[in-house]
Structures are given as structure tokens and as C-alpha cells.
Structure I
Amino acid sequence: MSLNIQTLYEDENTLVINKPVGVVVNRAETARGETIQDWVEGRMAAEPERWNSEGKLFQLRSGICHRLDKETSGCLMIAKNQEALVHYLAQFKERKIKKVYTALVHGRVEPAEGEVRLPLKRSLFDREKWQVHYEGKGAVTEWKVEKRYVLADTPHYKNSLTLLKLNLKTGRTHQIRVHLSFLGWPIFADDKYLNKEIAKNDRGFLSHHFLHAGFLEFSGLDGGKITVDAPLPEDCIRLLSELVLE
């Protein structure tokens, strides 16, 4: 296992890691380098007594309960046996797991708090992207403004950046990125949903989009509430420290 993965929480049934930027979660033909799935299976081999599960679903998913985009960092939940995986997948399906993200976006987000309910569907023009579409699946994202910054020479976005906390009520692919872009607040350095020229300029300051899964709250197998926080990546912290507050 070559990946350096930080453990945020662990018990006999559950592992929550701080997924690094630039690492793919699940193996695929298009995935290059070691994935989180490879890392988990390496950990299983090293600790067989703690990963004793013969369930087919567990083996298929390697215990991974959900996904994060390659460039998104933060809390990723992994079940350590079949029973735990079924338990957590049910919580995700029933929307009982609280997922809070941090994002830096272009524009002055107003109002300071709000909710967007717009269905999402795979793009008709680019299979790697998603779009708001009436035929799509329902998706709900809540936002709250944390801080506002000044960003010169971006008049289209009111010369502003906004730091947001986002409560993900559903878990659609690229949900936060598509919702915010549709509202006119694309994520900083997002090379899929932001103007290409602006994204290229952003990446002179940050090598990846600024989206971080910072908080998880869920119920363990014993019914107790578990909360997990993941610190922002150091390059994101550094970028924020260099920005001018509004």
C-alpha cells in the first residue's frame, strides 16, 4: 500500500478516512494508479481477523459505502464487514446520514442561506458531465455562506468569491458542482463546470477544484451517533489565507 491515508474514525465495524485529492475511489479501466479500493483491500489482507466477511456485496464493493470525485477530498466511509455495509447503505438510501461539504465558489452568493431542488441527469452532450434536466433524478442541496472574499478582474462573478458550507440531502453524481454552476456560482478551479479560461487561471493558485467533504454524521450498528470531521487540505487552507476578505 503506497497511499498515505489518514484515519479519521475507526471501530470494529467502521472506518472513515480522509480521502486525499487526486485519488480515485473505485477501480476502473480508466483509473490510473492505486485507488482507495486497492488500499482497502491491502488493509484487509494485513488485518484479516478484522475484515472477516464473506458477503458478496461486501466483496464486490470492498466495503466502500459511497463515492467522492477524484479531486474531492474528505470523509469517506468504509464498512469492515457485510452487516455494517448493509446497515450504512440503508442509511444512505434513507437519507439518514448527514454530509456537509466546504466549497469555494465564484460569485457573491445571496441569500446567505438557501436550498436548491433541481433534478440531475447525465449530460446529453458529454458523458463525463451531468446537467439539470426535468427527466433527471431529484437532488437537493442546502447552502450557507461562511465567508466572502474579493477577487479582482472577474466582473462576471461580481469580483467575488464565497466560501460555503453545503448540506447534501441527496447523493447524485457531481450534484454540488452542477447545482452551484447552474445557479451561477461555479466551484473554484472546477475544470468541468467552470469557464475553461477562468478554470485555467484558478489552477495557477490551486491544482484541483475546491470541494471538501468535511463532516459526516451517522448511526453505528449499536445505534449510537457518530460524528467525524476532516480538516481541509493544506493547499486549500493556504489559498484562503492569501485571499482578501470582503
Structure II
Amino acid sequence: MEINLKNKVAIVTGAASGIGLAIAERFSAEGAKVVLSDVQKEKGVLSAERINGLFIEGDLSQRADCKNLVDKTVEEYGTVHILVNNAGFQHIAPLENFSEDIWDKMVSVMLTAPFLLTRYAWPHLKKQQWGRVINMGSVLSVRASAYKACYSTVKHGLLGLTRVTALEGGPLGITAHTICPSYVRTPLFENQIADQASERGMTEEEVVEKVIIEPTALKRLLEPNEVAALILFLCHDEASALTGAPVMIDAGMSSG
């Protein structure tokens, strides 16, 4: 199956590295005009230059930056066709010690921002009667994990937002998806191993083997390109009947 996104305009948040960068690279290779957004300006600029994309710096915990991202994209390219809400971060702590400030920040970046970006992009998606809204969830969109109170909460919330988006967007040619991966080999993943080891009283090797790998059927991590390939398929017209449900790419973790 040939997937051609030529002349489609795609916004990818959290695109300076990891899954977001893999998605941006795949979109660009298929002919899309890609807008990369991140708080990491230096990495973002270099990544955008390498794939002939446009970088727009933004702190998505700020509503003005969310609006600016869509406005500048439309100013540059005239519209937006694909929105990938990928930006996020992790904080691991027991409930009694979970930082209230970090809670607020995570909700702003990982739940409120996807709502705002979808809202700001909506008139353009509606006008052209075609759009893809893709929210980066997690296997924790359908289950939970100790010490990840806010991450589990926002990922569940994204699934609810996706379902509403799908219902309202269906008659307009707009589909919506929550991508639900298990652990992916990214900088975010690497950075949380030490935190998990500390909270669980385990070595880092034990965390990888017993917490991360053991619950999966495939007994391995995912790679960013695997997630990007799935998202690319969902942006094709042949995937237009798929909408509103969690799209599992979790190495079989949710099967047990």
C-alpha cells in the first residue's frame, strides 16, 4: 500500500527527539509539510532543518503558545491537516509525595494542550472536510501503574478526548485516535529507569527485566519507528473507518 501525504500539513508536538521526531521524519519522507514544536529549541531547529520542516518553539503549558503554534502553521502553509499531540514528560512518585506543581504542569501539557490544539485546528479541518487528530496515549490509557498517578490520569483523559473528537469529527471527515504503546526506547524512557528503581527499591536492571519487559508478550521494547509507521497508516485514506478507539501497540502487554 502506498501512502502519500504530499501537500498535507502536519503539526507534531514534542518533535525534537524520540517518538515525535520519528513521526516527523516519516511524514516528511512521505511528502508532508511538517511543523515541529518543542521546548528544546536547539534540537528542534536542527531536526527541522534536517527534514526540511518548520520549527516553532512553544511551551504547551501556556495557552498562548498553543494558539500561536496553530496560527503560525496556518500563516505559513494555509491550513493544517494532521495534528499529532505527542508532547509529554514523566514524573514518578508515590501519591503522598507527588508534587502538586508537577501535577498541574503535566495536566496542562499532556491533556489541556491537546484539547486546545484540537480546538484551534478544528475550523481548518472542518473547512476542508478532512483531518487526522492523533493523541499519543499509552498502555496506561487502558490500565494503570503505581507511582504514575498523573501520567495514568492524563493518558486516560486523552482517550476520552479522542472519543468525543471522533464523534464530532466523523461527519466532517475527521478521524481521531489514541495511540497506546508500551515502553518505547526514547530519551524519556531512559530518564525514568533510575526514578523507577529508586521508588521500587530495585536495581535499574531489575526494573527493565521485571517491570518493563516481563509483562509484555514479545519481551522487548518498542522502537520509535514502529510507532511512527502505525501513525502513518492511520493518516491514509484506507484507514478512514478507524476512529475513536485506543490503538494498541503494546507488545501484548494489555493481553495479560
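Values quoted throughout were computed directly from the atomic coordinates according to the rules given, and no laboratory measurement underlies them. As the structure is a prediction and not an experimental result, all values here were calculated from the model. Cβ atoms are built from the backbone, for glycine too; each structure is taken alone.
Computed values, structure above
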read-out: Among I, II, structure where helix-only ellipticity at 222 nm (-39500 (n - 2.57) for each DSSP H run of 4 or more, over all residues; to 500) as derived comes to -13500; value: II
read-out: Highest-scoring label, criterion being mean count of other Cβ atoms within 10 Å over residues 87-94, among I, II; value: II
read-out: Volume of the Cα convex hull per residue in Å³ from the coordinates reads 137; which among I, II; value: I
read-out: Of the structures I, II, the one that 1.8 was derived from, the read-out being distance in nm of label points 7 Å out along Cα→Cβ at positions 7 and 231; value: I
read-out: Among I, II, structure where mean count of other Cβ atoms within 10 Å over residues 103-110 as derived comes to 22.5; value: I
read-out: Structure from which 5.8 was derived, distance in nm of label points 7 Å out along Cα→Cβ at positions 159 and 223, options I, II; value: I
read-out: Among I, II, structure where distance in nm of label points 7 Å out along Cα→Cβ at positions 47 and 71 as derived comes to 2.4; value: II
